[in-house]
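These notes open a run of structures that come right after.
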Structure P
Amino acid sequence: MLKTLWQIHRIGVVTEPAPAADAQLLAQAQLAAQIRARLGRALCIRHVDAGSCNGCELEIHALNNPLYNLEGQGVRFVASPRHADVLLVTGPVSRNMAAALRSTYEATPAPKLVVALGDCGCTGGVFAASSAVLGPVARVIPVDLSVPGCPPEPSRILQAILSLLARAGP
């Protein structure tokens, strides 16, 4: 052991220099700081599945993986609409979910922002002609932002949420 320590002392550190800071990590840190400066806390999102095929939900779940690190950027999903700043609604609104969506909207404190996600949430998508569907989210509750795509990519969802936050102002 002493021989190994003496060799380390004699030769010194023989490694590569540390890499430069990643620009994406710096941007994420600035984004988190911007959200906290604007809200004083994390941006809280309540997701409501109003009758989707779960394609959009898979992309929403991808936002929580290490690549997008949504939670690390100051955005988190909450279980109660009473704690939410944004309602993220996926799917066309089915007849069975219309009342639940309205009561979730009413339970969300003002100022409430609503995002209709995916083609189904924006226009009714392939389910628009079904008798079990009332149509897009905008027919049931007011929508502030629509994010088209079937399903939209996680980066597009994140961009939309942040643009909505920027439009909402301080």
Structure Q
Amino acid sequence: MARTATAHRQPPEPEAAVRTLQAATSVLAGVALRSLDVLDGAVTLPQFRVLAVLADLGSARSGQVARTLGLEASTLTRLADRLVGSGYVVRGSDPGHRGVVMLTLTRAGRELVTRVREQRHQELARILASLAPSDRSAALGALRLLVEAAGEGYGQVSRRLVPL
């Protein structure tokens, strides 16, 4: 009786599996970083992270944006100052709490985020297209399992408001 190739495969050792995941993480991080090339230096990576969070949250309190990114309020203020000066973000106040600073993407800011996300999409599509259909299916199935194992919302921006 003939065995299939998958019947001969042994599960990878835990360290080898972790190394493979680290390599995959490096590839995906590289795709994310290279997608910023379309901006031609318009914003820095930290500034783009602010834009991406605002694209996901919509208009948000500056404190919420800072917490989402794991930044000190003063660091976010400096980043926001540059983004406001560049015309990518507008700063306002919450009508119910005038002391609360609200940040909102401008049209130009939304366009930057869209350009980067489109570039990222194209690069991921290129990588997937280089795989044989059966390998692509296997890779996507494994990634789906990994996403499920990480848990719902892992690595995503929370859409609910965080109290100050």
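Table for the structure above
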{"item": "For -20000 (helix-only ellipticity at 222 nm (-39500 (n - 2.57) for each DSSP H run of 4 or more, over all residues; to 500), calculated) the corresponding structure among P, Q", "result": "Q"}
{"item": "Structure from which 0.95 was derived, FRET efficiency 1/(1 + (r/R0)^6) of positions 30 and 134 (r between Cβ atoms, R0 = 41 Å, to 0.05), options P, Q", "result": "Q"}
{"item": "Distance in nm of label points 7 Å out along Cα→Cβ at positions 94 and 118 - highest-scoring structure of P, Q", "result": "Q"}
{"item": "For relative contact order in percent (Cα under 8 Å, 6 or more apart) computed as 21, the structure of P, Q it came from", "result": "P"}
{"item": "Computed 62 for percent of Cα pairs over 20 Å apart - originating structure among P, Q", "result": "Q"}
{"item": "Identity of the structure behind 5.2 (criterion: distance in nm of label points 7 Å out along Cα→Cβ at positions 14 and 38, calculated), options P, Q", "result": "P"}
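Every number here is computed from the coordinates shown, using simple stated rules; none is lab data. What you see is a predicted model; the values in this text were computed from it and never measured. Cβ atoms are built from the backbone, for glycine too; each structure is taken alone.
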